[in-house]
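Engineer: Okay, got some structures for you below.
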Structure 1
Amino acid sequence: MAALLTGLVSSTLYAQRTRQASLSAEKLAASVAPFFAAADLEALEDPLNNAAADAGGRILLIDAEGKVQLDTLSQLEGTRTSVPEAVTVLSGADSRSYGIHPMNENDHAALCAAAMVYDGEIIGAVLISTPVTELRQAIQEVESQLLTVFIVVAGAALMAALIFAFTLTAPIKALTRTIRRMGKGDLTARVDVQTSGELKELADSYNIMAEKIENFDQSRSQFVQNASHELKTPLATMKLLLENLIYQPDMPAELRAEFMQDMNNEIDRLSGIITDLLTLTQMDAEQTPLTLKTVDFTALCEETLHALQPAASKANLTLDDHLARNVSLMADESKLSQVVYNLIDNAIKYTPEGGKVIVNLHTDSRQAVLSVHDTGIGIPEKDVPHIFDRFYRVDKARSRETGGTGLGLSIVRQMVQLHGGEITVESASDAGSVFTVTLPVRKGDA
């Protein structure tokens, strides 16, 4: 840009100088042509000397043969000239010609020739020679100033570019360092980017992803610990019972039968845990396809209530229902039945004697809503957010007494989500619980 602009300035100044010199030479050639044709050179000496002084240079009158007839410096008179500009004009190739020639190492001269025409014929040429040292110095000064300006601008631009590059790359470097830390196993690593725009969104998205990965890793570790503990407990109980049977061969038959029954119960419990674990694993791996068909949700709830009525009666509980008629939806009947059964069964298990379990079902054009309300022991507020976590128990001792594995509600939530629905809970200690399942009503054929 500096070189281009300098070249444009130089070209402009030289073009302006050329136009001025050419106009002066043509005007002078037209005025001296009659005198030159009459060979009255004496009459031209004073005007040419004055013109040369005004131009600050030298003027030569050259005849048609290329011989210098008049030189304001009286040095080249009578000699022939081979100056290209004069030759061009005398040959008729152009009426005027301009050029710059070096005089020595430091000085240059501008030569401008114009044809002297008299009666339609070229009778000679006027050659004006003027020094261009001042012009060249002016151009060099302009070049120097432009170069200085562009150096300053380039330096400022470079500095601004470096600052901008640092500002742009610093968040990326911070994000890269954080990713490397996470790659080395530090799942608590978070990126703190003090910026805005797309980089801020990228950093926030990364932090959200990192938090989810950390939570997933913690959940996985907790799941492994809980699973190990849950599997170890029935095994330890069975081992203890077996040791008693082995080391007490004369054990009374009634006690032996009781021990064998306890072992059978622990085996059933262990089998239930393994079955639930396999179910959750399949759902996590999305290997549990839904067999969708039109399901009479009302009839399904009625059948489940009928199946659980003996358990409610045994616990001296009242089992009420308020079911809307003819509620149908597209669902997997087996999995939907398991959802309803688990929720009502849990309500019965955790409701004290004399309590009540109420099942409600209603629908609109878009969704079906099932709620199971009990007057049981309730769930403490601090435990409500974790109630659907795997192996989570509010009262571990009571849960084991009722035969729970701590996986039932996790399975219920997974199955509800597979159907595109959601499950929520409202509860407080000693105030009962309300589990609400919302499922989309999808119409179609089986």
Structure 2
Amino acid sequence: MERSSDKKRPQKTAAPRPPLPEVDILALNEEGIGVGRLGNREVWVSGALPGEKILFAVEHKGQRRIVGTLKRILQPHPERIPAPCPHARVCQGCPLLVLPYPAQLRFKEERVGNAMKRHPSLAALPIEPILPAPSPLGYRTSAKLVFAKERGRVSLGLYRRGSHDVVDIGACPLHHPLLNRVVAVVKEEVERQNIFVYDENKGRGLLRYLLVRVAPDSARAMVTFVTAERNFRELIHLGKWLQRKVPEVVSVHQNINPKAGNLILGRETLKLFGYPSLTTTVGAIRLRISPTSFFQVNHDQAAAIYALTRRWAALSTEENAIDLYCGIGGIALHLARDAGFVLGIESVEEAVRNARDNAAMNDLQNCIFRAGDAALLMADLVGETPSGGVLTLNPPRGGCDRRVLEAAAKTAPRTLIYVSCDPETLARDLDVLSDLGFRAVTAQPVDMFPQTSHVETVVKLTPKTKR
């Protein structure tokens, strides 16, 4: 007799997957992401290039936009090259990595030009050919990476676009080789020592972020562990093993950030061992950089911008200069080599302390640095400082508050130099400065961030009428 258990059960067949949507990529947006159109929605796909026909997977669908992941290229861009990174499609941090470098430069020149053309006051602004980077790969001398751990394996990388999933980027081709060595050893030691990695969902754990800075001229590195709480025993043990395996690490710090959210750094930073800062040479100036101070990731191009700013300023010892958003003093100290006096203004107190130390280290005694709100400090200066001389602006990506631009114009500089990392906010502010009596004379794009859509631009302005 046949038992019921011996009967063959009907097999369930999986429902067929719907076909992947197809789209033609029409352009790159300001972030370097490929843009197409399906019906009344834009389609954004990182890694896709104009002129390509692609298949993509839908990540997010909104009323006006679909965000997708590139799955297959049906018709490639004629200049497309293989990405020199196995994580390129997942990481999405370098959307231009599949374009030859000359094509990347053309895209960035066009981006700067298009931003200026949106404002009638800038339509005739001469834009010089972009200044290419000497090294399109291996140029990044600093990185901020997030820790994650799954099934005993530690990841160090970046958040995937639009999510809090961590993409382990491995040996990133944009990073300085020493930086990649540090990252590899930290991952290895955190796993070996079984150190508790922070879990964002549970709000528990120790290690949150890793900050690495490299001085390429001396091949030395500074490392900062961002943790959810104070911890000396495990971090000193980790740091000692790191230094044993990578002797170029000369400085190890701990930053404590117990707060949930996207802010990387907390208020307290402790030196665990080694030097309190990293010393490097950029252009004609030696600089000390503290663990949490901002500094450009591309030393070669930072030096080029400093040299250009100094040349355009053409200061004499009878003239003064004001450097707004001076950071640790890179531009101000280059100007101080020619000027009678330079005032640097910066809101971050630690950066101001660095700037003062850097002035002393370079034996430049004609500099003063003040910490505070740029608009308020500039308003106090109006009437106190003689007109003429040079004023430089190097604001964050969001550009300048109108109050800052108005106060800058009232100091009546003979030359105003604006250094920007965002063409759109730069164009907006140049248009305001035009209303305030200044004419943009020339613009010089600089490729500070090869393989990405970002572009730095330096603009020289003069008064429309002699004062």
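Any read-out appearing in this document is the output of simple, stated calculations on the displayed coordinates, not a laboratory observation. In this text, all values refer to a predicted model and were calculated from it rather than measured experimentally. Cβ atoms are built from the backbone, for glycine too; each structure is taken alone.
Engineer: Using distance in nm of label points 7 Å out along Cα→Cβ at positions 97 and 233 for the comparison, can you identify which of 1, 2 gives the largest number?
Structural biologist: Values: 1: 11.4; 2: 4.0.
That would be structure 1.
Engineer: Identify the structure, out of 1, 2, from whose coordinates distance in nm of label points 7 Å out along Cα→Cβ at positions 265 and 297 was calculated to give 3.8.
Structural biologist: Details: 1: 3.8; 2: 1.6.
Derived from 1, not from the others.
Engineer: OK, next. If percent of Cα pairs over 21 Å apart, for residues 153-248 alone computes to 60, which of 1, 2 did it come from? List each step's numbers first, then the result.
Structural biologist: Values: 1: 60; 2: 33.
Working through the options, I get structure 1.
Engineer: Taking 2.7 as the value of distance in nm of label points 7 Å out along Cα→Cβ at positions 73 and 129 derived from one of the structures shown (1, 2), identify that structure. Mind dumping the intermediate values first?
Structural biologist: Numbers: 1: 0.5; 2: 2.7.
Among 1, 2, the structure yielding 2.7 for distance in nm of label points 7 Å out along Cα→Cβ at positions 73 and 129 is 2.
Engineer: With helix-only ellipticity at 222 nm (-39500 (n - 2.57) for each DSSP H run of 4 or more, over all residues; to 500) coming out at -7500, pick the structure among 1, 2 it was computed from. Each step should come with its number before you reach the end.
Structural biologist: Numbers: 1: -19000; 2: -7500.
Only one of 1, 2 returns -7500 for helix-only ellipticity at 222 nm (-39500 (n - 2.57) for each DSSP H run of 4 or more, over all residues; to 500), namely 2.
Engineer: If you work out mean count of other Cβ atoms within 10 Å over residues 369-376 for 1, 2, which one comes out largest? Could you put the intermediate results ahead of the total?
Structural biologist: Details: 1: 21.4; 2: 17.1.
Checked 1, 2; max of mean count of other Cβ atoms within 10 Å over residues 369-376 sits with 1.
Engineer: Here is a further query. Looking at structures 1, 2, which one was volume of the Cα convex hull per residue in Å³ calculated from, given that it came out as 190?
Structural biologist: Numbers: 1: 317; 2: 190.
Working through the options, I get structure 2.
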